[in-house]
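We did not get these values from a lab; they are worked out from the coordinates using the rules stated. Small disclaimer: the values here were computed from a predicted structure and weren't measured. Cβ atoms are built from the backbone, for glycine too; each structure is taken alone.
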Structure P
Amino acid sequence: MRFLRSVVVAALALVAVTAEARTFEEIKKSGTIVIASEGAFPPFNYFQGPTLSGFEIDLAEALAHKMGVKIEWRALAFDALLAGLRQDRWDAVYASFGITPERAKAVTFTEPYYCSGGVIVAKDPAVKSVPDLKGKVISVQTGTTYLEHVEKLPGVGTVKNFPKDTDARAALVNGRVQAWVTDRFVAKEALQADPKAGLHMGDFVFVEKIAPAVQKGNASLAKALDKALAEIMADGTYEKLSKKYFNEDIRCR
């Protein structure tokens, strides 16, 4: 399934402030929903030239089609996405946010659209489990649950965080760190895309449910997104998109 996309790339400070969070009824009347993502987390969201692509992008487009609206995309730094949502600068965020109690205090999560977790990636095959991280230098992305979990592990060495997950991966490839903790499917993609890098995927550090976020209390939009997700899971669209990017169905079981 292919869709035309309108993409606006902007720093948070440059995005115009809008009014209060729009209900689904207001969004439907306008004909357009504004969704933010990162564009630097392949295969979930990334740029192919000027085009925002990836599993989450195609998924959101399929949901919007069911909802009878078009998407106006925003793309910016991961750690600015929820802040902008709380300031009503977009209607929803699709950027692989894991559901956590702390985040749930600030935004409303809809039903999860996939389950995954943080895994260990290293060049040294002996570095594959949590005990193996003791004393090691580890790279993770800023503002993520990967960073939160790694910082809590006993005995880890230095934790280096980077604005983009691709930068955290590059630090491992270039030998600046000894391990990288990222999403399982991101790790799988990285290993397949560059087998000569000599990376090995190890165990889970943690598992989590991933969901889109809307403004806190925006029940009408959350309900509409949940309804659309249930519909594409029932009609085969979700499975088709999932297998396109991952060769498996990644929905939560």
Structure Q
Amino acid sequence: MKVTIVTGGSRGIGAATCRRLAADGHAVTVGYRGDREAAERVVGEIRDKGGSAVAIAVDTRDAAAVESLFHGTADALGPVTGLVNNAGVGSRIGRFADLDEADLRRVVDVNVVGAILCAREAARRLTRGGAIVNISSVAAATGSPFEYPHYAATKAAIEALTVGLAKELGPEGIRVNTVAPGIIYTDFHATQSGEAGRPDRLGPGAPLGRSGQPEEVAAAVAWLLSDDASYVTGANLRVAGGR
């Protein structure tokens, strides 16, 4: 059985990914930072449909907590075969010159340091046939001017991490890929960027004329973790409506 950890799995893209992977036969760890109720709700939905899942709290910025996440998963579900490196934060939309230093450090710590710590633990534990999917953003390509270039920069770092790990871990039979979502209907916009209606405002500007749904991103993640993607590594799959 595939046993997959999804960080930031209690809501949005992470929750949709947990549900999709469980439907595809994965045993899933729903990694969460603070909202235990939301994480347990996802676990309950998976178990109600006959799947296997646990919720484990983790601050991905803390190496010891990340190690505990992997230990806890192995104890509850079996040896870890996959990681979805999804936990991430943003900050309020605004001019770059007005960027708050505390916001900058929080975004870098979670989006870069946290992702690297999780990937490092996966690299230590995964065996041949294992896979990592890092969640980036189309912002890494667009730069997000007048919104959050610092967030875009952290996602560009994740894409570079994917390339390096794909080359380093490939000889061990471990695949590493990226999914880069565009503007997706999640609560990220209300809780992080400060504009709940951002997907409605910007969706019509995409070539496909709309913003995306979390399940559309989850489908891409699930494919990259599947045996159908057995010859895919170092790739960046943009799920962004043509942006």
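Could you figure out which one of P, Q the value 3.6 for distance in nm of label points 7 Å out along Cα→Cβ at positions 66 and 194 was computed from? This value belongs to structure P. Given a computed value of 26.9 for mean count of other Cβ atoms within 10 Å over residues 26-33, which structure among P, Q does it belong to? Going label by label, the one that fits is Q. Each of P, Q could give helix-only ellipticity at 222 nm (-39500 (n - 2.57) for each DSSP H run of 4 or more, over all residues; to 500), but the derived value -10000 comes from P.
Sorting P, Q by FRET efficiency 1/(1 + (r/R0)^6) of positions 58 and 154 (r between Cβ atoms, R0 = 25 Å, to 0.05) from high to low puts Q first, with the largest value. Between structures P, Q, the calculation of relative contact order in percent (Cα under 8 Å, 6 or more apart) yields its largest number for P.
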